[in-house]
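Just below sit the structures, each encoded as C-alpha cells.
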Structure 1
Amino acid sequence: MTESTMAAGHIAAWMERYQAAWASNRPEDIGGLFTGDAVYETRPHDPDPWRGRQEITDRWLAARDEPGAWSFTWELLGTDGATAFVQGVTVYVEGPSYENLWVVRMDGSGRAAAFTEWFMERSKGPAPGTQLLG
C-alpha cells in the first residue's frame, strides 16, 4: 500500500466530516459522506447492508449516538488505490469502548462508495502482553 493514492488525498477530510456527522446527526451531514449508491456494512459480509444515501442516513439516525456520549480517535493504516484502511478507538462515556477497523472505498469526489467496519469491545482486563504476578 502506498500513500500516493486517490484515497490518501480524500480520507483525512472525509474522517473529519464523518466525525462531524456523528456528532450532529444532521441528515445532510450524513448523506454528504456517501455516493448515491453507496453500500455501508456494519460488519464484513453483512447480510443486510445499508444501500444508498437515503437508507444509510435513515439507518444511521435509527442507531445514532447522542452528541457528547462518545469520543473517537483514528489513524490511517494505509491506502490502496481508492481504498483507505483506518484504525480507530471509540470510547463511550457510559458504556464500552471498541477497537475499530474501517475499510473505506472512495470515489473521485471525496465521498465513500463503500464502507465496511469491524469492531470489537476492548478488554477490561490487563493490556495484551501484561504478565500478572501472584
Structure 2
Amino acid sequence: MPTVYVTRKVRFNAAHRLHNPARSDAWNRETFGKCNNPNWHGHNYTLEVTVAGEPDPETGYVIDLGVLKRILEEKVVAKCDHANLNLDVDFMQGVLPSTENFAVAIWHQLVDALPSGRLVSVRLYETEHNMAEYRGE
C-alpha cells in the first residue's frame, strides 16, 4: 500500500513574552526586542499538522480528518486560543515560548494521541512570514 500524507490546518490567537529569567533585563531587551514587552504581545497562529500512513482499506483514510480536528481542538486550540502561553497553557509551563519551542511542545501533545497514522510534522506559523516546523527529530 502507498504512504499518503494528510494535513489539517487550524488557527488560534495567543499572547506570549520572550524572556529568559536566567539573563539580565538588558540582555533580554537586546535579544528579543519587541517580543520582550513586559505587557506581552500576541500572534494569530496557524498550525498545520501532517499525519502519514497507509489508507485504511475500508475507509480510505490515513486518519479520519474529523477525528484529527477534534484532537487538535482538545490538545492545542482549547488550551491556547486567547491564552497567554507563559501563564495559562499547561504544556508550556517553564518553556521559553519561541515558535520553535512551541512547535516541539505541540508535537508532544499530539504524538501519542493519534488513533491511526503517524505524526510527521508540526508546522507553526507565527506570522505569514515566520514559521517553525518540527518532525520529531
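Nothing in this text is a laboratory measurement; each read-out follows from the coordinates by a stated rule. What you are looking at is a predicted structure, and each value in this text was computed from that prediction instead of being measured. Cβ atoms are built from the backbone, for glycine too; each structure is taken alone.
Could you figure out which one of 1, 2 the value 15.9, 58 for Rg and Dmax of the Cα atoms in Å was computed from?
So the calculation was done on 1.
Say we calculate distance in nm of label points 7 Å out along Cα→Cβ at positions 16 and 40 for every structure; which of 1, 2 gives the highest result?
Values: 1: 2.1; 2: 1.3.
Structure 1 comes out on top.
Output the label of whichever structure in 1, 2 has the greatest value of mean count of other Cβ atoms within 10 Å over residues 24-31.
Details: 1: 15.5; 2: 12.4.
Largest calculated value belongs to 1.
From 1, 2, which structure was mean count of other Cβ atoms within 10 Å over residues 48-55 = 18.2 calculated on? Provide the component values of the computation, followed by the final result.
Numbers: 1: 15.8; 2: 18.2.
Source structure for this number: 2.
Hey, helix-only ellipticity at 222 nm (-39500 (n - 2.57) for each DSSP H run of 4 or more, over all residues; to 500) derived from one of 1, 2 reads -8000; which structure?
Among 1, 2, the structure yielding -8000 for helix-only ellipticity at 222 nm (-39500 (n - 2.57) for each DSSP H run of 4 or more, over all residues; to 500) is 1.
Taking distance in nm of label points 7 Å out along Cα→Cβ at positions 32 and 64 as the criterion, which structure among 1, 2 has the greatest value?
Evaluating distance in nm of label points 7 Å out along Cα→Cβ at positions 32 and 64 on every structure, the highest lands on 2.
Out of 1, 2, which one gives 26 for relative contact order in percent (Cα under 8 Å, 6 or more apart) as computed from the coordinates?
Only one of 1, 2 returns 26 for relative contact order in percent (Cα under 8 Å, 6 or more apart), namely 1.
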